[in-house]
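Pasting the structures in now, so scroll down.
Since every read-out is calculated from the coordinates, none of them should be taken as a lab result. Everything quoted here is computed from the prediction, not taken from an experiment. Cβ atoms are built from the backbone, for glycine too; each structure is taken alone.
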Structure P
Amino acid sequence: MHFIQPAVYLLLSIALVGCTSAPVSGPEKDKTYRITVMHTNDHHGRFWKNSEGEYGMAARKTVIDRIRDDVAANGGYSLLLDGGDVNTGIPESDLQDAVPDFKGMNLLGYQAMAVGNHEFDKPRAVLEMQRQLAQFPMLSANIYEHGERLFAPYKIFNLGGVRVGVMGLTTEDTYKMVHPDHVANVEFRSVIAEATQVVPELRRQADVVIAATHMGHYENGHHGTQAMGDVEMARAVNGIDLVVGGHSQNPACMKAENVLDRAYVPASACTPDRQNGTWIVQAHEWGKYVGRADFEYRNGNFKLVHYALIPVNLKSAPQIPQVAEDPTMLTLLSPYQAFGQRQLGLDIGETDRRLEGERAILRTRPAAMGTLVARAMMEKTKADFAVINAGGVRDSLAAGKITYKDVLKVHPFGNTLVTVDFTGTEVMAYLNVVAQMTPGSGAFAQFAGIRLDIVHGAVTHASLQGLPIESGRMYRLVVNSFQAAGGDGYPPLTNHPSFVNTRFVDADVLRAYIAAHSPLKASDFESNEAVLRR
C-alpha cells in the first residue's frame, strides 16, 4: 500500500458524486470502482476561521470542492461524512444554536453524520430544530427513547452501483456528559450490542459497511474510565470496512501496530489504524483537516489505496499552499459572524500572561485556568473549596485584553453553580471519588481552596487554609450543575439536604471575577497547586 503525501492531494482537484437511494442491482463483476470517503469530526462551532486565519468552513469548502472535482474527473464516487459534535465551543455559534454550522454543512454537501454527545448540550427543542435544518441524516443506532431508536441507525448510498451502508454510533458515556434534563428517558445502549445487530442487517443490503462513530480512538483500546471506543468495537464486531470516528479529537495516525503517533506533524503521511480488518480514521478536530480515504472496490474486495489528512490553512503546515475561502460560503456565514462579533466584543479585563487551559494540560494536571475558574466560583458563593471538572473549562485566556467572547469560550455550556454543605467525613468521601477520575478525561478535577495528597487514586491528606479537615466540622463545596447532577461520573448531589442551585451562570461568574480583579496576574493562579499526586 502506498500513502501519498497530503501536499500532493491538496494540489490535485477531486470530486465526489453519490446518490442516496439503494440500487436495484449491485456492482458489476470484474469492474473496479473508485470510491473516496472524505471525513471531519468534532467541529465544535468553528464555522469561521480563527484569529490566525486557520480552518473555517469557507476554506474547507475550497478543499472539499477540489477533492470532489478530482474524484469525478477520474471516474470516481464519494461520500462526505462527519463524526459528530457539531455543537459547542465558539460563542458566535453557541449564541445561535449552531444554525450557521448546520447551514454550512448543507452547503458543503455532507451526506451523513454521527450523533455526538455535544448534540445534547442544549434542550431537546434545539436538537430537533437542528435535525430539521440538516439536509442529511444524523445517525445513531444505539440511542433509544421509550424503547425506540431516536435516530435512524443507518443510511444506504448508491455509488455508481456499489451499495455503501453508513451506520451511526454514539458514545455510551453521553448520559453522564450532558445535563440529565436533556436526556431524560433517553438510553445510550451498548455500541457493541447494537453494531452486532445492525452490521449483519446492513451486509444483506450493502456491499460496503462504514461506521460513522462518536466514540473515541484509544490506543490499543486502552480507554480507562471512559466508554469503549472504535478500537474495541472493531475488534468485537466483524464486517465493518471503515470507521470514520470522532470524540477523542486526535488524528488516528499510527507509528506501528497499536502504537499511536502522538506527535503527528500536519502535512506528513498518516497511516490509519487497522483492527480486525477494519480501517479506523479520525481527522483531529475543528475542521483543521479534511480526511481523504481513496478505496478501490472490485468483486467484493474494498481496498484502501491512499489516505491523507489534508490541512486546512494550518500555520503549522506552511509548506502547504493556503487556499482561498469560498465566496458562496462567506456570503452565507458572514451575517452570523457579524452578529456574534457585535454581541461578544466587549472588553471586561486583562491578564499579564496567558492563563493556560489547553485541553491536554487541563485534563492531566493542575492548570491556571482551572484555578481561576474555581476561585471565581468560591468567591461568588462564599464556599470553602471548589471542584471543577476539566471538561467544563474549554479554553485558555491569552495575554492582554479579555472580552466577553473569551469568557464564553471558556464556559460555553451555561452551567449554574451549586453549593452543598458537607461534614468533614462527607468531604473526604467525595474527594476520594473525585481522586479516581482518569487523567486525560473531562472528569479530571481542578481545585481551589483545598490542598490534597493523592496516592494511587486515594486521598491521603486534605487541608483547607492550611488546616486538616475535621470529620465533624461543616464545609461548603461549590461545583457546577453538571457535576452536581452526576455528570462525568461525579457523585450526584441533588438529593443532599443542603443542596442549593444558586442559578448563578458560570460564564457570568467568571466574567464578574475577571472584571473585579483585573489586571490578572497569571502567576497568582500558577503557583498555588492544589494537588500533589504520587
Structure Q
Amino acid sequence: MKKLLLLFVSSFIIQATAQSTLTAQQWQDDLKFLQETVHSDYPFLFKKTTAEEFDSAVAQLKKDIPKLEDHEIVVGFSKIIALFKYGHTDISFRHEPLAFRILPFNLYQFNDGIYIQGTHTNHKEALGAKVIAIEDMPIEKALETIYPVVNSENSQYFKAFGINYLKFPEVLHATRITSTLKETVSLTLEKNGKTFEHKFTALQKGERPAVSYSLIQTEGDWLDARDQSKTPHYLKHLDKHYYFEFLKDYKTVYVRQSSVFHDPTEDIPTFYNRVFDFIENNDVERLVIDVRLNGGGNNFNNKDVITGIIKTKKINQVGRFFVILGRRTFSACQNLVNEMDNYTNAIFVGEPTAENINFYGDNNQLALPNSGIPIFLSWAWWQDKPQWQDGPWLAPHIAIDMSFEDYRTNADPILKTALNFSSENFVLDPMKYMTDLYQKGESEKLMTEVQRMIADPIYRFFDFEAELNKTGYNILGRGNAGEAIAVFSFVTQLFPDSANAWDSLAEGYLKAGDKAKATEYYSKALEMDPEGPTGKNAKQQLELIESGEN
C-alpha cells in the first residue's frame, strides 16, 4: 500500500511539475527518496553490488549535486542505478523537460570495429564508416568512459544497447568526453581507405531515428548501410513477431522469432503448430530457430515452443536442431533459450545472450518526486537453472559473429554455420569430453584435444581454465588432494601465464601437506600478480605458512 501511495503521489507531481530546473535541495531529496526506496523495498537487488557501495555512490552524488548541471545529475543517477547491473533496472533519459537529445546516427560493433550502421540522409557520406574517435577520444576509450553509466547486465548487453549512449550529447559531457555540453559533436571516421572528421548535430527534443531491433532502417530520411537490393532471412518481415520458411536446398525449416509476445495476426501456439506440422509432413531434416533479435515479452508464452520441439522427435536430435543467439537475446527470450538448453537437444550458434542465465526482471516504475524522472527497478527473480549452473550469459556451442562487410552485403555467416554444420571434430560439451578422456587415462589425447579446442575460435566462450579449475576444487573438496593436484598441474600446462592457475596448484599441495611445493607455487603466483587479488591471496598464504599457522 505504501508503495502504491508513493507511486500515486509521484505520478501526480509529474503531471503538476512544469519547471525545467530544480534546486540542489530538490535533487538531493529525489536522491534520498531513491536511496530509501531501494533499501526498504528492493534490498534483494544488492547481489552484484553491496549496500555499502550503493550508499557511498549516493553520498558522493549528494555532495556533487550543487556544482552539477541537471543533465549531469541525471547521468549521476544512471551511474548509481547501473551499479545493480541488471538490464531491467534502468533510468529513463526521455522524461520532459529533462529529456536528452540524440545525435543522428546508430553505432554497431562488428567483429572488425564499430561502424555507423545508419544515419540521416544529411550525413550520407558518414554512412558505413568505421568510427575511430569521438571528439578526439579513441572509440575504445570512449566506450570505457560511458560503461559505468549503462545498466550493463553483461558485455553483450553493452554491445547491444549501451554502445549507443554515445549518441547522447548530455552523456558525452557528463562523462567528460566533451568538455562542454555540445549540440554538434565531431567524429573521426574511416571509409574507403580515407580518414576524415564529420560533425553531427543533435536532433530536436522528441525526434528519434527510425530504429527497429537496434538497427536504423532505410525509411523516409533515414539510411541503413546495408545493401537494400535483398534482405537476409533474419531481417525479413520485421513487421511480424515471427515467420518461417522452408530452405529447400538444405532441407531446413528456418524460423525467425523476434518477440515472445503474440503477433496480432497469429498467436504463438498457432504459429508453432503450423511449423511442427510442416516439419512432420515434409522432407525436413533440420530446424533453425533464430532469436538473435529477440528482446523478450511474456515468458508464459514459451511453453508451446518447448513442448512442440520435444514432441517433434524428427528434429529434436543433436545436429538437427539449431538455435541462433545474439546480443539482443534478452528477458523472456533468455527464459526461452534456458528451457531449450534444459529440455531439448539444441545446438546454440552465434553470440552469447544479453541476459544473465538467472536474473532479476519485471520492473516497477518509480517516479522521483521532484524531477518526475522514471526509475525502473526489477523485482522478479527468474531462475531456470540451479545456482551452480548460473553464468553471465548463455553462451553458444559454436561462436560465430559478423563483420561489417558481412552486414553490408547481406551475408549471414551465423545462419550459414548452422546450415552447413558437420559433427566431424565438433564437441558439444567440452567438459564432458575432457572428463571422459581423463577417466579413460588418455592423457596424451586429452592434452592434444584441449589445446585444439582452446585454439579454435568457435569455443571461445567456453572458459577452459575456469571450468578445469572448478573441477580441481570439486575434487579437492572431496578430500582427494593427489587427483586435484593432477588437474591443477594440467591447468598450469595449458595456461602457464595464469597466476590463478599456479595459486590453485599451490593450494592443492598445501592441502596435501607439501608446504615446500606450496611455497614454491604461491611465490610464483605472487611474482606474476603482485598487486592483484591472486597475488594478495598468495602473499597471505605464504605468511601463514611461514608463521606455522598453515
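Taking relative contact order in percent (Cα under 8 Å, 6 or more apart) as the criterion, the top-ranked structure out of P, Q is P, with the highest value.
Match the computed value 26, 21, 17 of semi-axes √(5λ) of the Cα gyration tensor in Å, for residues 115-314 alone to one of the structures P, Q, and report its label.
Working: P: 26, 21, 17; Q: 40, 19, 15.
Derived from the structure labelled P.
For percent of Cα pairs over 31 Å apart, the calculated result is 57, so let me know which of P, Q that is. The structure behind it is Q. Assuming 84 is volume of the Cα convex hull per residue in Å³, for residues 91-154 alone as calculated from a single structure, say which of P, Q it is. The value was obtained from structure P. When volume of the Cα convex hull per residue in Å³, for residues 283-338 alone is worked out for each of P, Q, structure P gives the greatest result. Could you tell me which structure in P, Q was used to calculate FRET efficiency 1/(1 + (r/R0)^6) of positions 187 and 435 (r between Cβ atoms, R0 = 30 Å, to 0.05) as 0.50? Derived from the structure labelled P.
If mean count of other Cβ atoms within 10 Å over residues 83-90 computes to 26.9, which of P, Q did it come from? List each step's numbers first, then the result.
Working: P: 26.9; Q: 22.9.
Structure P accounts for this read-out.
Of the structures labelled P, Q, which one yields 15.0 when mean count of other Cβ atoms within 10 Å over residues 51-58 is computed from its coordinates? Working shown, then result.
Working: P: 19.1; Q: 15.0.
Attributed to the structure labelled Q.
For which of the structures P, Q does the calculation of helix-only ellipticity at 222 nm (-39500 (n - 2.57) for each DSSP H run of 4 or more, over all residues; to 500) return -7500? Value -7500 for helix-only ellipticity at 222 nm (-39500 (n - 2.57) for each DSSP H run of 4 or more, over all residues; to 500) corresponds to P out of P, Q.
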